[in-house]
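Q: Some structures to go through are shown next.
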Structure P
Amino acid sequence: MSTAHINELISFAGIGLMLLSLFLIYLSRNTIKIKFLKMVTAFIAYMSLIISGILITYIVLSWPS
């Protein structure tokens, strides 16, 4: 695999994690009523958002490859 192809896959993973975090934050704020489950869902959502931000930052900073 070339470097550009790997960067493309990493960017798709970052976008997927952003979509996952959007869905999980919606669930934890609006539909889940059990407090412990809300906290776990929100934690997973925010961790995936942070990881996706790191991945997208890596892609943007390594752009000219």
Structure Q
Amino acid sequence: MNRFKMNTFKKKLIFRIVLTVLGGVAGLLYWKYVGCASGACPIQSKWYLSSLYGLVLGYLISGFVYSS
């Protein structure tokens, strides 16, 4: 029984890490291809803010998707 819980925990953790990294990559790609040319947009004007925003969204979405 304990081994089953550990495998479930590992799968959930790996899933959350993968979705968080994918969110960061999506934020970086959003900055690169959409971005904000004028610099007036606070999130999209700098690559690290856009990536951080994507990381946070990826983490939150992973919690909603795998919430068992």
Structure R
Amino acid sequence: MTGFRTVFIEFKYNPAPKVGRGFRILKEDVRPDSCWYVVPSQSAYPLDSDIQAGPPQALIKALGNMRS
């Protein structure tokens, strides 16, 4: 579908989560445009080469940038 983006979002209570096996398998199968772990932190940081972690505000900002 033109104009749509796929974003995986997982919420974790741990500020330094580990990326689970199921998340990686699903990511390989679906190939989303962006992957995020929403965590209790002050700023966004990379969990992996193509997976970001950060507070809800960072996710909202990233989603807004995807529209541009």
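Q: Who wins on relative contact order in percent (Cα under 8 Å, 6 or more apart) among P, Q, R, i.e. which is largest? Write down the numbers at each step before the final one.
A: On the way: P: 46; Q: 40; R: 29.
When relative contact order in percent (Cα under 8 Å, 6 or more apart) is calculated for P, Q, R, structure P comes out on top.
Q: Please state which of the structures P, Q, R yields 15.6, 57 when Rg and Dmax of the Cα atoms in Å is computed from it.
A: On the way: P: 14.7, 47; Q: 15.6, 57; R: 11.9, 35.
Here the read-out was taken from Q.
None of the figures in this text is laboratory data; all of them are computed from the coordinates on show. Computed from a predicted structure; not experimentally measured.
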